[in-house]
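The structures considered in this document are given below.
What follows is calculated from the coordinates using simple rules that are stated; it is not laboratory data. Bear in mind that the values here come from a model prediction, so they are computed numbers and not experimental data. Cβ atoms are built from the backbone, for glycine too; each structure is taken alone.
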Structure 1
């Protein structure tokens, strides 16, 4: 089942289980998606509000971009789970070519999560400057979540590249 269709408690139980998926890569993607959701919220709390009329167009654009990133990140979370499962399956075959291909995929997905997380962080920084000041803590939380997601995703890239180097 897709991450976006799961209940939070269900997803957390899966993360906490003894199964390797969903793991850090999917959690990083979900964290960045939540950061994007916070950016959207602050943008929505800014659009057409008294005192923010001059930034409505910018806030609308930021909110739209955040919504797009949120969807992409949720998809990347699902792809990360699939990529890890492909690595496990490839190792069972003991075919070096299949393992190499699977590890490349497992490094590529979190690389995309890292890039999208950076984009979310940039949007969050923009909304902190123009957004509704009553929601500033939410915008800053988005910055911190996006940064944590990016760093976490990069750790997954590193571990998969190390595995490739050992082949």
Structure 2
């Protein structure tokens, strides 16, 4: 079961799952950083185009926009880099309030269960450093092994990119 959210894009209502919403908001934030300050018209045009594509791909307003639909829409519009160089840094407080940064077990950067790879992606540090630190803590005693096993069981894998 996935959590969904109702959003308005270009004055049109859509229901999206949380993975799709996170990907779309990150994409739109990246594009808006590349636009000149105060250029709301271009962003409105991009949102209108996204709404048109969503209406084409999801014919019924009762259907949920999934992550794959958002990925296909983003590839149809183009990479954010096509809109120029980033003029502004990411607004971290805005992203934290939205809950964009989530801890997942890594699917690609894993040795055993992806816990250390997920921690490295979450904190933005090298996975090797976290693995060495985890091994040192396990051999030094303490609850590190138990913590690793609990994280292995509780933390979900990162969403698949389709």
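Quick notes on this one:
- Of the structures 1, 2, the one that 1.26 was derived from, the read-out being Cα Rg over 2.2 N^0.38 Å: 2
- Comparison of 1, 2 by percent of Cα pairs over 18 Å apart, for residues 50-129 alone - largest value held by: 2
- Structure (1, 2) behind the derived value -16500 of helix-only ellipticity at 222 nm (-39500 (n - 2.57) for each DSSP H run of 4 or more, over all residues; to 500): 2
- Source structure (of 1, 2) for distance in nm of label points 7 Å out along Cα→Cβ at positions 34 and 114, computed value 2.8: 2
- Origin of the value 21, where relative contact order in percent (Cα under 8 Å, 6 or more apart) was derived from one of 1, 2: 2
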